[in-house]
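Chemist: Listed below are the structures to be examined.
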Structure I
Amino acid sequence: MRGRGRDIALFAVALALFAAMLFPRLGHPLFWSDEADTAMFGTRVLAYGYPKVHAPDNVVYQFGPDVALGIKERFDAYIGTTWGHFYFAVPGLWWARSAADPWERTARVRLPFALAGALGVALWVLALLPAVEGDGGRRLRFAAAYFALAAVSVSLLLHLREARYYALLVLLGGAIARVQLGRAVYGTLSGRRYALWLALWLVLLFHTFHAAWFACMALLAGERAAAAWRGRAPWTDLAPFALAGILVAPALAFFETFHVARAFAADLGLGPRLWAANAAFALGHLLRHEWLAPALACRVAVVAMRCGGGVERRVAAQLAGFAAGYVALASANPLALERYLVALAPLLLGLFLLDAFALVAGLPARLPALPRRRAAALVAAALALGAVALRLPAWAELRGHLTELRTPVRGPLDFAIPYLLAEYPDPASLVIATNYEEQAFMYYLGARTIVGTTLNNRLADRAQTPDVVIPRRRWPTSLRELAPFLRDGDFEAVRFPVRDVHFNQIPELSRSRFVPDPHRFETPATDDPAQQLVLYRRAASALP
């Protein structure tokens with residue numbers, strides 16, 4: 001096979017590998033709390049046109065005990081987050097209505113998000129390809145390497161499979177990178193096209209995840225201002241940021257963004273010590289589960305050996321600067337969560353590969369005793385082995401992901417929800433009391449679900465008579481609200497051979513004070529009654 005055909009085949013194999021690692025088993029396990037939140041607010045969009053909090057059957061709200069903080073009372077609209085991912089979920093939710101099987105419904109809702117994430121990875125490749133100097137074959141090899149390494153980036157894959165905003169962050173990040181690099185480095189975009197396209201992506205970014213919007217506005221506008229100050233760019237390059245700010249201003253007021261941020265900062269606290277702890281968490285995650293370690297090693301080598309062309313060096317410098325700034329700004333968020341860093345996963349992968357390709361092209365000249373191709377092969381092999389060694393702690397997660405693709409993982413809800421669907425001919429008529437992941441019972445069963453995580457409807461819930469009580473013992477604050485129902489009612493216990501873990505499933509791999517029970521690659525099965533999930537159903541003798 002000639003060189004061009006070999007490169008095309010290599011790219012096709014890498015693309016197929018990425019798809020094989022991303023798309024199978026999308027329906028397993030069932031939604032955990034945040035995904036069920038997306039599903040329920042998307043369902044409210046279908047019913048009301050916007051994410052309404054109250055309806056005749058259920059209250060959808062888990063932002064906190066202070067309902068005044070997360071509800072626009074005039075419209076009864078949820079403002080705990082912006083709404084982009086709720087609207088994005090609507091086609092999948094509409095499609096899922098025709099599926100009876102809960103896992104099939106789940107897969108149909110998740111599929112558009114996974115497709116968006118895959119498109120985002122492709123946009124990152126397209127954004128970086130102009131920086132890869134050389135012929136078309138070299139660029140094909142770069143694209144193949146990018147998709148192949150994305151296929152073994154388990155943290156990225158897990159977040160792209162979620163019915164949440166994470167995949168949309170990767171998609172918009174790739175779109176923004178294409179526009180920003182096209183203007184700042186490649187010079188392929190006119191000022192007008194740059195302003196219009198970047199303003200569009202930034203507005204959509206705000207409506208997807210506003211914390212990332214603030215970071216991108218600050219970092220990208222700062223880079224353009226610095227370039228203009230040095231005479232390397234016109235001051236009009238700040239136009240997209242002014243335009244995006246004007247367009248977003250009404251939404252900032254509607255979502256009460258600054259008021260909510262101040263309330264969170266006051267509640268959780270933020271100072272130098274917490275910022276340092278958050279930064280350490282972010283760096284620890286990126287070193288262990290993403291491509292930060294190989295990227296740093298290659299960056300040092302490229303600078304020391306002066307490898308790479310001018311465009312490669314400029315793009316790599318832009319990526320490194322943005323990553324450092326993003327970590328610094330993200331660490332100012334009192335909530336240190338892995339999901340907030342998913343936007344950096346494709347960036348760090350691109351930074352590593354750009355520098356690795358620069359080293360493969362530049363270092364053979366320093367090995368004159370060897371033919372150039374052999375020297376390049378030796379450098380590439382050394383880089384590959386080095387990357388494997390630096391990423392060694394993450395290979396256990398790769399084995400785990402392969403395991404969960406072969407054998408579906410079942411969390412507590414994967415036992416409780418199918419049981420209720422099978423046992424009750426009309427599950428929508430049930431009243432279910434549970435203290436966590438209540439939105440999942442609303443979505444899959446259509447049942448009235450009371451108590452919940454944040455106890456935001458406590459007085460009305462206490463007047464209800466539940467048919468089913470599902471205590472989640474890992475959430476003790478709200479667990480106490482279930483005790484009166486069990487004490488006053490006649491219930492029989494149903495035990496399931498699964499541990500009552502914190503989350504049905506969660507994409508985070510890094511343990512933290514907010515995520516004490518990270519992603520599991522196998523069903524947490526147990527025969528210990530003290531650990532099992534228990535469902536209490538009203539005894540037949542107590543039914544009216």
Structure II
Amino acid sequence: MIRNVKSLTEKEFDLVIIGGGIFGICAAWDAVLRGFSVALVERGDFAHATSANCFKMVHGGIRYLQHGDLYRIRESSNERRALLRIAPHLVHPLPIAIPTYGKGLKGKALLQAAFWLYEGITADRNRGISDPKQHIPAAYFISREECIERFPGVKQKGLTGAAIFYDGQMRDPARLALSFLKSACEAGVRAANYVEAIDFLQKDRRFYGVKVQDRLGGETFDVRGRLVINAAGPWANRFLFHSVKLELNPSPSFSRDTSFVVNRRLINDCGLAVSCRTQDPDALLSRGARHLFLVPWRNVTLVGVWHVVYEGHPDQLTIGYEELRCFLDEINEAYPTAELTEEDISQFYTGLVLFGANTPQSINLSYGKRSMLVDHKKQNGLDGLITLVGVRYTTARGVAERAIDLASKKLNKKVGRSYTSETPIDGGDFESFENLLSRAKQELSLDLPENILIALLHRHGTRYKDVLHYVEELKDLAVTLGQSDVIKAEVVYCIQEEMAMKLEDVIFRRTGLGTATHPGEEVLTECSKVMASALGWDETRRHQEIEGVNAYFRKPVIKRSKDQKNI
């Protein structure tokens with residue numbers, strides 16, 4: 001996967017996709033597998049915004065039982081199954097506990113009935129997944145005593161035990177998106193990061209591509225295509241209005257979803273759902289308050305998710321100091337032994353997610369339920385343009401499939417069905433992780449510690465040999481960056497084969513070095529030196545890149561603006 005912006009101008013494509021988040025990337029992957037020629041442009045780095053800042057859960061739809069939303073249950077379960085199947089190095093099952101209280105709506109009987117119903121609706125949830133360790137097991141219950149032993153901070157008044165159900169978890173959402181993209185590019189997609197769409201190409205109410213600017217080189221040029229898919233997420237509606245004075249109808253609203261990284265393990269091996277302060281106004285049958293989740297991830301804990309109706313510009317996302325204090329108070333109230341302070345928060349994730357219809361003053365918020373897929377020929381009389389705004393990372397592959405179904409009809413191109421639900425993506429073509437690890441140990445001539453090898457396999461799957469190829473050329477690249485589990489060869493690989501152009505690309509979206517906490521100045525220095533050598537940076541540029549990463553961790557927590565309505 002090499003960044004070649006000139007290749008975007010060499011032909012007219014079937015599809016030009018604006019947006020390199022998970023929805024745009026999955027659309028490109030689906031399209032190229034079905035025989036379309038595709039160009040994709042992204043104004044920043046791939047998956048740099050909402051896609052990288054999600055809660056890392058692959059939801060199977062259990063909570064949609066409360067809404068009686070059979071469609072979303074089936075959709076979510078099917079997409080979770082697909083991700084567990086095609087990306088086994090990056091997605092795995094995760095148990096989650098829900099404490100039970102008394103004999104009413106919060107008791108075991110209601111949850112047992114709900115799980116029986118859910119498991120009947122999703123009876124095919126493991127179909128096609130060959131590795132039993134990637135299966136989603138049936139829910140089960142534990143006693144009050146076991147619940148207290150495993151989760152000592154849970155509220156004990158009226159506690160009768162807990163239900164344990166399973167969902168999916170991503171090791172790294174940005175790497176998952178990148179694996180989709182690498183597969184797409186290998187199949188023929190031409191993609192470039194840091195290339196911003198600045199206007200549509202339009203004639204006689206028909207779109208035939210986009211005018212773009214290379215944000216690294218500065219050049220402006222046209223990318224021509226028979227059909228444009230606007231998959232710019234929270235920027236999609238603004239780009240439409242800026243370019244052609246057009247707005248989506250209904251106008252999308254967004255939630256600023258926020259979660260935090262606690263720099264220690266609050267729980268082990270199992271997530272925990274605790275009651276928060278808000279209700280679900282869309283629930284037909286509710287157990288009471290919504291849930292916050294404490295989830296083990298790598299060696300830290302993810303806590304979230306909080307939702308705020310957001311009406312500001314996507315580039316100006318912030319978290320207010322008062323909000324941070326409110327979040328800490330809420331989680332400490334729900335799980336007192338956490339005793340969280342501001343010093344415990346090592347990282348935060350915030351992105352804009354398509355939301356339901358809410359007034360700015362709403363306390364109990366309605367969440368988004370369906371992705372937006374708009375044919376502008378039908379809605380506005382403008383041909384050659386589709387807008388796709390997704391609602392959940394989990395469903396991106398399936399929504400992209402529907403978008404390409406629509407594209408094939410608009411282009412009168414007969415194509416077969418989509419195979420993306422069963423085609424392993426980059427690095428995911430193996431039967432079980434244990435077998436992959438065993439094979440790597442046998443084939444490896446390099447003496448890598450097991451924890452380093454395991455981390456390498458999780459990030460790259462069967463592509464680990466491509467990474468280690470650089471070690472064969474220069475043995476010094478087998479050394480880790482500081483005390484991390486990332487070897488220097490990965491940095492070179494990210495530059496040469498994964499289009500990493502900036503230090504932040506490697507730190508936040510290729511290796512995960514900075515996704516849980518600040519990696520340390522030693523790591524930033526060593527990593528920047530490897531990149532400087534590969535990309536020809538001088539010392540001034542290298543220090544600028546380090547400062548850019550450090551600035552991210554110094555982001556000030558400011559007072560809430562008028563564009564943020566806290567729940």
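No value in this document is a laboratory result; all are computed from the given coordinates. Nothing here was measured: the structure is a model prediction, and the numbers come from that model. Cβ atoms are built from the backbone, for glycine too; each structure is taken alone.
Chemist: If distance in nm of label points 7 Å out along Cα→Cβ at positions 104 and 328 is calculated from each of I, II, which structure is the one that comes out at 3.4?
Modeler: Source structure for this number: II.
Chemist: Out of I, II, which one gives 1.32 for Cα Rg over 2.2 N^0.38 Å, for residues 80-151 alone as computed from the coordinates?
Modeler: Structure of origin is II.
Chemist: Starting from the value 15.1: which structure in I, II was mean count of other Cβ atoms within 10 Å over residues 240-247 calculated from?
Modeler: That value comes from structure II.
Chemist: I would also like to ask the following. Comparing Cα Rg over 2.2 N^0.38 Å across I, II, which structure shows the greatest value?
Modeler: Largest calculated value belongs to I.
Chemist: Have a look at I, II and say which one yields 3.9 for distance in nm of label points 7 Å out along Cα→Cβ at positions 88 and 352, as calculated.
Modeler: II
Chemist: One of I, II was used to compute helix-only ellipticity at 222 nm (-39500 (n - 2.57) for each DSSP H run of 4 or more, over all residues; to 500), and the answer was -10000. Which one was it?
Modeler: Derived from II, not from the others.
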